[in-house]
Structure P
Amino acid sequence: MILYRLKNIQKWSFWRKKNKFVFCLASGLLYGTVMFLGAFVFRLILGDGIAQIIDKTLGVVIGSFIAGTFLSIALWYENERRYKKWLKEESK
């Protein structure tokens, strides 16, 4: 998920221009991809075949994508709060 720290919050202006829906989908997709890669590597180490890996990680990918998308709504508002705080500090 995409959460900016105070030292690089200026990059938030890119996502701020976009729709919340696009940000939430992109963040959910990023989270789903990371979870897929983790589950894929874990299953590969355990010695499962590729077909079994795909079957077992599909639920992980879908679940993490949905969860990441909904959690990104909170991240949107947190990033927005940090960005406004950064703008205030920059204008001083």
Structure Q
Amino acid sequence: MEHSHPVVLRKPPWLKVKLPTGEGYSTTLRVARERQLHTVCEDAMCPNIAECWGRKTATFMILGDICTRGCRFCSVKKGKPQPVDTD
């Protein structure tokens, strides 16, 4: 009894996600970490993060990591933000 192996089909190029690499991506990541910034890009698990950060572009949440909007498609924490820390 012979077993046939399933045919593995390659994904089309437009369906593949590029891994986050390169100087622009590394610089954006470093700046966000050093300054303890919350980015919509990361919190929303954006599939385009490599493309934007590669161009040194990011969207920041300036008052913390909680959003009041509650969009159903987004992974950012939803709720009522804490009062602003003035220190």
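All of the numbers you see were taken from the coordinates with simple rules; none came from a lab. Values in this document were obtained by computation on a predicted structure and should not be read as measured data. Cβ atoms are built from the backbone, for glycine too; each structure is taken alone.
Some points to look at:
- Rg/Rh (Cα atoms, Kirkwood Rh) - highest-scoring structure of P, Q: Q
- Structure from which 25 was derived, relative contact order in percent (Cα under 8 Å, 6 or more apart), options P, Q: Q
- Which of P, Q yields -6500 [helix-only ellipticity at 222 nm (-39500 (n - 2.57) for each DSSP H run of 4 or more, over all residues; to 500), calculated]: Q
- Distance in nm of label points 7 Å out along Cα→Cβ at positions 6 and 30 - highest-scoring structure of P, Q: Q
- Computed 3.6 for distance in nm of label points 7 Å out along Cα→Cβ at positions 14 and 38 - originating structure among P, Q: Q
- Origin of the value 1.00, where FRET efficiency 1/(1 + (r/R0)^6) of positions 22 and 78 (r between Cβ atoms, R0 = 35 Å, to 0.05) was derived from one of P, Q: P
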